[in-house]
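Enquirer: Dropping the structures in below, format is structure tokens.
Values in this text are rule-based calculations from the coordinates and carry no lab data. It should be emphasised that the depicted structure is a prediction, and the values quoted were computed from it without experimental measurement. Cβ atoms are built from the backbone, for glycine too; each structure is taken alone.
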Structure I
Amino acid sequence: MNTVFHMSLPCKNIKKTKEFYSQDLGFEIGRETDKWIDINIHKNQLTFVLVEDFNFEYPNYSLENETLPTFHFGLVLDNESWDEIYDAINRWSVDAIIKKTFFEEKNGEHNSFFVQDPNGYYVEFKTFKEYNEIFM
């Protein structure tokens, strides 16, 4: 079975969202209207739909003494790609990037960093010490 992941999220501003995902992160734009836009994230479909104000009740959670954004999505990359993307984003990002190693010396050890998009969502990029431990 060849599958593609799809997620749809509310968005505050289509133009800023498009600029962030295409210009800042380098992802391809798919179909779009003035009310929604599809983003091609490594052959997975992320759709943003323009809505009025939205609010999430629990914006954060704690993991290994770090406060992390509850509402986030992202990519699992190989180490080399992760380093390249981190370096590229770190050159233009004016906001602090949350960067951390989780589960150090344990099953599932991985490095992650987060960047915030114009809608308040966080995009996580992670790389595992052992790729086969993604779901373990």
Structure II
Amino acid sequence: MQTPSDAIAPGPELILSLAEAAREALPAPFLIPAREVRLRIEDLAEPEILDALEIADPFELTGLYDGIPLTEKRLSEPDPRPDQVFLYRRAILDEWIDRGNVSLAELVSHVLIHELAHHFGWSDDDIAAIAPWWE
């Protein structure tokens, strides 16, 4: 049993396993395409990404979709880059502590679903139907 004296912050492996579990819990129509999106866990977003998004504080960005949404993909113009979702571990942990009212699994699931929304072209109503705790 872990005690406060030997506790450590959840590492990237745990965040990845929570994200993979959340992805596997998606409704059937979304599961197979979601599995094609690569999941990446980083501590914080790179300065270039923050600059491009005009975000000053790296703890304000918990996740990011990098790719071409399915609604914009064209078979005649394939993108050689993989679709990816970045989950920023330290920003997620910071928000989890600040909230204090959701589990880490719930927060990781929410961030993942929000980023997959960009991949699928989902509306806010679509997101709420899949992750209602966000409302």
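Enquirer: Please state which of the structures I, II yields 28, 13, 9 when semi-axes √(5λ) of the Cα gyration tensor in Å, for residues 44-99 alone is computed from it.
Expert: This figure was derived from II.
Enquirer: Another question about this same structure. Compare relative contact order in percent (Cα under 8 Å, 6 or more apart) across structures I, II and report the one with the greatest value.
Expert: For this comparison of relative contact order in percent (Cα under 8 Å, 6 or more apart), the top structure is II.
Enquirer: To continue, here is another question. Suppose you compute helix-only ellipticity at 222 nm (-39500 (n - 2.57) for each DSSP H run of 4 or more, over all residues; to 500) for every structure in I, II: which one lands on -13500?
Expert: The value was obtained from structure II.
Enquirer: Comparing mean count of other Cβ atoms within 10 Å over residues 68-75 across structures I, II, which is largest?
Expert: That would be structure I.
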